[in-house]
1. For which of the structures I, II does the calculation of Rg/Rh (Cα atoms, Kirkwood Rh) return 1.07?
2. Assuming 4.4 is distance in nm of label points 7 Å out along Cα→Cβ at positions 34 and 242 as calculated from a single structure, say which of I, II it is.
3. Out of I, II, which has the highest value for mean count of other Cβ atoms within 10 Å over residues 26-33?
4. Comparing relative contact order in percent (Cα under 8 Å, 6 or more apart) across I, II, which structure shows the greatest value?
5. Which structure, out of I, II, was helix-only ellipticity at 222 nm (-39500 (n - 2.57) for each DSSP H run of 4 or more, over all residues; to 500) derived from, given a value of -10000?
6. Just checking, which of I, II has the largest value of distance in nm of label points 7 Å out along Cα→Cβ at positions 2 and 170?
7. Can you spot which of I, II the value 2.8 was calculated from, given it is distance in nm of label points 7 Å out along Cα→Cβ at positions 178 and 194?
Structure I
Amino acid sequence: MFFVLSPAKSLNEYCMDRPGNESPLLMVDGLKLVDSLRKKSVKKLRDLMGISESLAQLNYSRFQDFNYPFTRENSKPALPFFDGDVYKNINLEEWSEEDFEYAQQKCRILSGLYGVLKPDDRIQAYRLEMGTALKTRRGKDLYSFWGDRITKLLNDEFAGETLVNLASQEYFKSISLKKLKCPVVTCNFKERREGKLRMIALNAKRARGMMADFIVRERIDDVEGLKDFSNSGYSYCSDNSDSHQLTFVREG
């Protein structure tokens, strides 16, 4: 069993460092995207990404300064570097070295720029959401650009193992389910409010991080083990689950 996460827009420039100097496996493709993005002005980046002028300027500078190969001096390990709501609920400060090693084997982070990341892969600061309509020679957007490359990489590493989906829909769409050689189980996190189950986006993001932390620290290696998740008041709801969807509910 292994699990996938989405990346985060926010980054922690002061994150912990990790030993090793491993580069993303699809870096050759990532560099093609960097070359394309370097040619765009601040205004074009702003329009392409739908971001503010200041964010466009920041990311223009990031792409201009992008420097490969990565070293300990010019890059950060991916898992500690991401700093969004998912990642704030993965308690890396409490992890042992064995936890990091387990995550390196079982966790993959989907990325618009890097394709697929292992937790200790070194990366440089960027912003490029998977849903961005960046035109390249491969097509009209990043889904076209990555094509089956992400799926093939996951098949090469994990064929036959269950994939636990803790990613957003935007990022999970980068995987071709028709060509994936892994059964998929998606974890859903909902709140019961006024007798109805609702998915609150912010809370669901936090719960995905808690589930990732739970899988690693408890060495969960099968779907049945996932059902024991009870962080922050969530509990497995069999009435709203099936073989492809596990739903966890807490009282709102």
Structure II
Amino acid sequence: MNRPARIVLFCVSAIALFLIYLSGVRGLPPFGQYRGPYGDVLNQVAVYERHATDVVTAVNFDYRGFDTLGEEFILFISVVGVTLLLRRQKQETEDEDGGEKDESPKRNVPDPSSATKVLTLGLIGPLVLFGLYVVLHGQLTPGGGFQGGVILATAPLLVYLAGDLKAFKHITSHTLIEVAEAAGAGGYVAIGLAGLVMGANFLQNILPLGKTGAINSAGTIFLISVSVGLEVAAGFVLLLHAFLEQTLEIQLRGSKK
């Protein structure tokens, strides 16, 4: 197919997609007017049935937990695909001294200032605590494994932004992070299979629900949130590691030419 034909095909497809999108938007209710009834029913029964004060997390990890399992594995497969595409090839070598340089041959990148290092390194501890809070309290307050996992994944990135590439690579050991991601994804499935072993349905909430408002409430919702947080955090760290490593490889090959 020649270039003009591809442009025509793109324009026709784009117009068709826009018309479909516009039709869907026109069918939405006015802002602030929820038609229900699904959300209304859940707001009435979720706290009583699941002892979870955050109804969104109860929906994600219980009422429609099977759908969320599919969403988690979309992320898992995407991370695996990216790491395979960006894996180190045999022809890709390090610099002559056996090390890696975090600089581009086309620009002069100054080292981070002392203020930048102090600020970024000082934020790591509070950021990790906040990420853990969001993951562990997902059944009580807005948050959960997906949001908390992304927050936790930014902590190693702050180490890199502080200018310490070796420390970043040390804490993002591929083996450990890959095991953590697999354990998070597999943990979700294992919780679902536990329901079958106990004679219930797949992903059915089989654990004691505990006291409403307590951190150990909501039964399996708490465990699923932790598993998702582990998988999301490890997955994003793997992506950061893969992209940064590939960037360095490109820069090193460019500096040798």
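No value in this document is a laboratory result; all are computed from the given coordinates. Worth saying up front: this structure is predicted, and the values here are computed from it rather than measured. Cβ atoms are built from the backbone, for glycine too; each structure is taken alone.
1. Details: I: 0.97; II: 1.07.
Among I, II, the structure yielding 1.07 for Rg/Rh (Cα atoms, Kirkwood Rh) is II.
2. Values: I: 4.4; II: 3.7.
So the calculation was done on I.
3. Going through I, II one by one, mean count of other Cβ atoms within 10 Å over residues 26-33 peaks for structure I.
4. Details: I: 23; II: 27.
Greatest value across I, II: structure II.
5. Only one of I, II returns -10000 for helix-only ellipticity at 222 nm (-39500 (n - 2.57) for each DSSP H run of 4 or more, over all residues; to 500), namely I.
6. Numbers: I: 2.4; II: 6.1.
Largest one: structure II.
7. On the way: I: 4.2; II: 2.8.
Derived from II, not from the others.
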